[in-house]
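**Student:** Listed next: structures, encoded as structure tokens.
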Structure P
Amino acid sequence: MDIFTSRPRRVRAAVGGTAIGALVLGALAVPALTSSASASRHHQPELGTRSVEVISQGGYRFRDLDKDGRLTPYEDWRLSPQRRAADLVSRLSLEQKAGLLVHGTLATTGTTYNAVTNTGFIADRHITTFITRLATEPAALAAQNNGVQEIAEAQPFGIPVVISTDPRNGFTTAAGQTVPRVGNTAFPDPIGMAAAGDPRLTRTYGDVVRREYRAVGIHEGLSPQADLATEPRWSRINGTFGSDPEDARKQVNAYVAGIQDGSDGLGAESVAAVVKHWVGYGAQVNGYDSHYYYGRYAKLDQRSLDRAIVPFRGAFDADVAGVMPTYSILKDLVYRGRPVEQVGAGFNTFLLQDLLRGKQGFDGVIVSDWAIANDCPAACKANEGPTFFGPWGVGTPWGMEDATKLQRFAKAFTAGIDQMGGSDEPQYVVQAVQQGLLSERRVDESARRVLEQKVRLGLFENPYVDPAEAAQVAGNDRFQAIGDAAQAKSLTLLTNRGRTLPASPRRVKKVYLSGIGAQAATDRGLQVVATPQEADLAIVGLSDPTGVGRDNHLDFRGTEADYQAFAAAAASGTPTVAVPNLVRPLVLTNVVDRAAAVVADYGVSDEVLLETIFGERSPGGRLPFELPASMAQVEAQRPDLSDDVRRPLFEVGHGLRYAHRHR
């Protein structure tokens, strides 16, 4: 289901009737020029090119990617993706195939790509899949991505680049996990979509993301997270769809269908979704993050692993393009009588071959999480944050710490991955084959999968985008209206003493704000005052109180600046609305006992928040996880079980509604 009307996606240009015509005037597109008889058999796709010539044959046009003046099978869009991919694989050298099997990172210089470095990646190392971490305005990003495709087009086989990204539409930014939002539509984090509880809205969210990505030349989203929010202290909960396996399954299914433009595989308008992290990442021991050596273990049993698989089935039912395995080692797991090897999932044959490809029937691309082949030296093992980046770079080879990089490559591809995430070192694939650690047949298998998806995405016909169109698509008013509605629908009213909310615009003229921008209030005609005593209403945002590294507590201990601002406001006698940001299930016991009202958010703009507080919108969310009453409860619960706290402060699904609204 596509809620938007279709729009032209390609730049059009007229082309003369010569058999071969060079198109060099920018990213030109070639419309169909076919006879009525042939048009009944095939639909001519629009072609985009910067340097290669266009071949005419049988009334159709094709890009001459190998530059030989003849129509080669992999250039023929009338053939099946499987046949085109197989033909191209048969023409590539081992080194060229190895380049398909790594997923690099586009080098940047400030707000642009480093063309010299990226040319080396593409021309010398034959890499054709990259993540972009560039955060710049949509038109500029589109132009930069076009430049990457121009480099790729000039190579001997003209293999287009797939450009991927971490999520870039939310409010939470974390290095190596999300990208700052620049120009894109603002949605709540996925956990907020779970709070909104509407898979149809989540599908629309995925569809908006798809259109914005494709407009700037991004073809793959390293999302959604199908992990379950079972361990409250875990730092990645904001990217999940909550604690309930079945609810998460529905949300994952809806998101994949939205971002891939349907549930029947990839097409020329799709963004390839990569569901992650297979499987069990949410059950981290003590909530520690497995980007770190001390957090390398997740703890599940057979039953909880089966529950952790349920959300992934939503992705499989939508024919998801990719899967990313977790860093984590599933500590001491015995599954149906079989001890599971104590290595991270990217090295684990049982998890990838037996469980994922065998039992679940997944036949798409498996891309490892980033840096599993890299070393983790002593300083890396001792690192406890605040970042997993260090002088050593990033290394997450859990269970394979003592192996060489070559051995890790061979182990991961033998276990079942198709691409080594975060790597620009395809030479290790070549060396593994040359030394008998990996068969070339296995390399061919992964190369075909990677190329087939490039074909299905339409990139062999036109990898280019229009920067002017990108500026019009990303974050447009229609999309942002959807994002704003999602933000309001996610807001969760936890308490509301004496019907404090919705606030009356007639009675509330002066507000005290902490953690909320003043501009949105003054735009509403409110007077922002310096102290809570002067105000008719105080509104205080509360961020996650966690410490660094292993200190991942969920409770406010009175030392946090935003909590001190809240406590002072509440003690002033002015009705105080607390707005905790629930990136994790926080302990709010010493918040609800002081606040006149508590409105939980999962990523919201100041404007939408104030519109909701003043009754122009209604808070529509329900908790996507339970909220514990104390850290003692958190420490007593199991990391692999959903909502297993005894007598929580708020049950999963809690959420109040307004008795009336102001209009």
Structure Q
Amino acid sequence: MQKRVLALLLTVVMVFSLAGCKGKNDTGISTEPTTAPVDTTDEPTEAPTQAPAEPSGQIIIGSTTDLSGEFIPYFQNGAADNDIFYMTNGYPTTDITDAGEFVVDKTVVKDYKVTSNEDGSKTYTWTINNNLVWNDGTPITAKDYVANLLLWSSKQIADMGANNTIVGMYFKGFTDFSSGKTKEFSGVNLISDDTFAVTIDASNLPYFFELGLVQVQPTKLSFWTDDKVTISDDGKGAYFSDNFTVENYKDKINAARTKVPAITCGAYNAVSFNGSAKEAVIEVNPKYLGNRDGQKPSIKTIIYKKVTTETALDELSTGSVDLLNGMSSGDEINAGLDLVDKGGFAYSSYDRNGYGKLQFACDFGPTQFVEVRQAIAHLLDRNDFAKAFTGGFGSVVNGPYGPAMWMYQDTKDTLDEKLDSYPYSLDDAVKLLEDGGWVYGKDGKDYTSGVRYKKLDDGTLMPLVIEWASSEQNPVSELLVVKLQNNPDVAAAGIKINQTVMTFTELLSYLYRDGSNDKKYEVPTYNMFNLATGFTPIYDMVQQYTIKGGDNTNFIKDEELDKLTKDMVLVDPADKTTFESKFVSFIEKWNYLLPDIPLYSNLYHDFYNAKLKNYNPNGIWDMKYALMYASVEEQK
């Protein structure tokens, strides 16, 4: 009981401090990046211990987010898929610490050199250790690191529906290579079997998160293609052999996206995936040499199991699962604390590095108009919503940030003064709609009641009907039905919201407009989605709000917002003050455009069987990182 009282006291302090602020199925999809060097104020935790000689034990993770079986981030994947991607892939040139700082991974890197070039670009030359191997025992060479950059930046992969801006977009020659204008990627060089180089384009310097920018992992090219595709470098940049075409390798690549087991080199190997049960099994990779600290996993087997919000804690109490991470609603947190009080269970709590949200498609239908997005915000009492959902273990945010972020913590007072909190107001919502031209009825005459219409430039009338995609068995969706869709003031404002319930995997397909499996998903269909996002340690929003494609799943094309995202990161790594100033400018513009409506940010709770030891997640260094240092000690 003492732990619960402490948690509640801490929560009260947090909620009070945020009260003045002007996707889990809650489940975040990690499509938006964040946080770097942080000054942690968390209570000190026990220092990680080295893993025992032989991994042992098993942990079953209960996940409310569907696993799609696509354990790579380049086409689409959810939070649980991304966890498995991280744990089964490894050996990056740079890695993240539990404080959110990037460091060179000495397990991987034998030596490196940084060169400032006359044209303003900067080259990182990496020499890797010669004892790294894939899980099939074959050696990892510099060519595998180059393969990662070429494959996932190629026009061929983009033509197959993938996002080809994730790994190489800041390097010299990316635009020409990724568009197919040149066969060489001039900013990526294969030098020898153990040495390669990447060159940051001058237009992308200085860059605030520079060491994170040059993080490169290896990719086993033959797993995705075959031994006939080769990589060469004649001095102008690395390139593929001419036989690498969509026609030749589309089927092989699509099959490899969900192939288990795969050829990888992380701490764990994917052993199996059951699509019907949404269950995946990963086991320790015996050939893995360790992370940046030389740390190897202690837990032999990790099972991801689909659970529902309604039964998750029951499954934990009966031993059907061992770990529930990122629990966010007040009901489940209080029930989890009750379980801890009974003995045999433990918990970790930490500020969320992200938020739950309503996400808008900003390129078609009513939600393409900013006044509609703002009006909807005024028709949802977000403070009431956050209190109802989180039970006091959370708060409202007014932009794309979470309480765990150092840049938010440092600029909170300024943001409180500048940001619009969109307080609940039917009058404000109606005025916004009227000012935006939503002043007609279905017959084209002045609006009196029912659904509002707007006269478009071509003379046609657009109804103010919002098509909303929500995932099944989702308590956030259920609360939105009550607090938003069925709110009488929404109808009084002249808005109609239609809900379509679907699996989370299907929701992501509509969100990403990913037609690789079915062309119907390419067609803009839904104006609004409810989900959540979690941020990575690099707060770089360029891809998320670019006017040139990228990972812009809001499909918002605002030149000023696009420019502000670039200005924010083009700052010297030592100039924290300038970065924070530009962070505020970006957030302020975003807060006006409102491509999302932030619903809440939580004090996350992970509940687990007490057999899990030395498990110390935080808002930046979450479960997938913390499990590397944890172990299982069976209870006697």
Structure R
Amino acid sequence: VTDPEAVPDAVASVLGITQQAGMSVRESVAAALEGRVRLLVVDNCEHVLDAAADLVEAILTRSDTVRVLATSREGLGLTDEQLWPVPPLDVGAGVDSAAVTLFVERARNVSPRFEAAAGDQAAAVVEICRRLDGIPLGLELAASRLASMTAGEIRDRLDQRFRLLVGSRRALGRHQTLRHAVQWSYDLLDDAEKALLDRCSVFVGGFDLESACAVAGFGEPDEFAVLDLLDALVRKSLLAADRSAGKTRFSMLETIRQFAEDKLADRGEAADARTAHARHFARLEAGILALWDSPRQRETYKWLNTELANLRSAFRWAADEDDLEVAATIATYAAWLGYVAENYEPIAWNEELLDSGRAVAWPRLAFVYALGSFSYLAGRIEAGIRHADKAIRCDGDGDVGEVPFGLDALIGGVYLVVGQPERWAQWCRDRMTRGRDTHAFARSSMVLASTIAGLHDEAVAAATGLIEAAEATGNPYALSYALLAYGFARRDSDPASALDALGRGLYIARDNGCRANESHLAVSLARLEFEHGDPQAGLDHVGSAIRNYHNSGNLAVMRSPLAILATFLDRMGRYEAAATIAGFAFSPLTATAFPEISTAITHLREVLGERAYESRAAAGVTMTVAAMASYAYEQIDLARAALV
């Protein structure tokens, strides 16, 4: 039924009801059902919504014994209507999910022996179902392609899903292709709704009201006008609204997003919308960094995790369009949050800007160099040193800008990885001399670097009053970092106070989402617990640090907890395991920061013999990072059992 005027006649015909004298067909249907116990199923109402709603309302007004189940992409809008959204099929359970079950069932219609139990084929099928959002029609159309393609070939072509997913000519028009199905819903929108949906296709992973206003294309952002349009798109099932986090976040299925993206290109507005999207995320910098520099700091790391896909897309567009200021703004603040949260992807964005030949003097260059120096965390040590050296050389040049909060004090961390702590210490001394240490980052860093360089008196002197200075900032990262430095400096001279400081720092770091400090504090606590406290607690801390560094891909610093573990296993008499882990863990960083690893290796050579030690150490050196992590977890469990 496509004509709204024909809706009452169609229902009357199905129910066998004839029009009564003096009544319309709608009134006749309502009168005939009065007092009867019936469940009426009215399917596919969205294109004749008002007519369907009028008929259902007339029926329910006359009879309280009739119940109506209506399916529609938009609610009928009746009093006492109960909406029950029907989501796409679940994909979360992998090969056991409802989406995969439907796909396999339909696949066997064209390929009777098709299986998706395991292996590459199973992975391809799960990916197909995920990328098609669990939409049954999309899954059925994709499965039909197995008559002439493999699951992997289908998966690899889903970027062109609207050309790929074409069904039978005998199907209903809107079911013949995936494009027809989406077009059916799109055609039910008014022009303003279409325009906003199209422009919101630039978001990846969702958006909020503020972001939608930024790309809406209105001359002056009108929050309530945009809100009304978003509400309509949610009601018409083109957008989903998630209110679980206390703030509404909108999203669209990837299939809908790609369709709207095509429409946006057809409008000729793609560049304008993407530029607005990128500039919006650049404008958020000041607010996000202000929130970071507050007791609500944890919210910024959660925000980064939520918006990372949008930040990536915004950076990519700005960089490709040579909008250097926007690209650098996004790259720097995202990379700083990523550094603390141990998500290193945005660090590479800064490297890209520096390595592309665009590293000319502009007011954000110092910040870009500082963040680029953190590339060592992702294994790019030479690049990290190069960027740190350039950051130091351009310090004080007014044309390259300042680094907020004195964060550039941390760039010398890369020098530790190559066993040069004194270079970091000197950089921090220079910063402190010029009074550029608002958050005690230079002072804390100098304490760490001086301790590792063997300048213990200087480190202890600088650590005096450090915690109080950091507390005054109200910044959880600054405080947990200061507690790390204080505990590190006192680890040999006053183990008890060091344990207290490190334990407090770990609590603050975990409570506020400062993963970088959490990992560093866990390493230092493991060392102290093994030497002066509870070995079981030490095993917990060393396991936590290894897991964090492994999950984030930070191989350079992952060697630190492994070195501490190897040293402890040597003390326990677990020599072969200690030698294997020591082979992997020994590096300029661990030899400098944790000299006990060298002592342990000397002892292992003595007790195992040179040949046996070299064999076990070589086995460790050749292990992959994943294999070493698994081996370390196994040895931690064995050590824990031996301590009981």
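**Student:** When Rg/Rh (Cα atoms, Kirkwood Rh) is compared over structures P, Q, R, which one is greatest? Kindly include the intermediate steps, with their values, before the conclusion.
**Tutor:** Values: P: 1.00; Q: 0.96; R: 1.09.
Of structures P, Q, R, the maximum of Rg/Rh (Cα atoms, Kirkwood Rh) occurs in R.
**Student:** Sticking with this structure for a sec: Given 10, 25, 32, 26, 7, 1 as the derived value for P(r) over Cα pairs in 10 Å bins from 0, in percent, for residues 191-310 alone, which of the supplied structures P, Q, R does it correspond to?
**Tutor:** Computed on structure Q.
Every number in this text was worked out from the coordinates using simple rules, so none of it is lab data. Note that this is a predicted model, so its numbers are computed, not measured.
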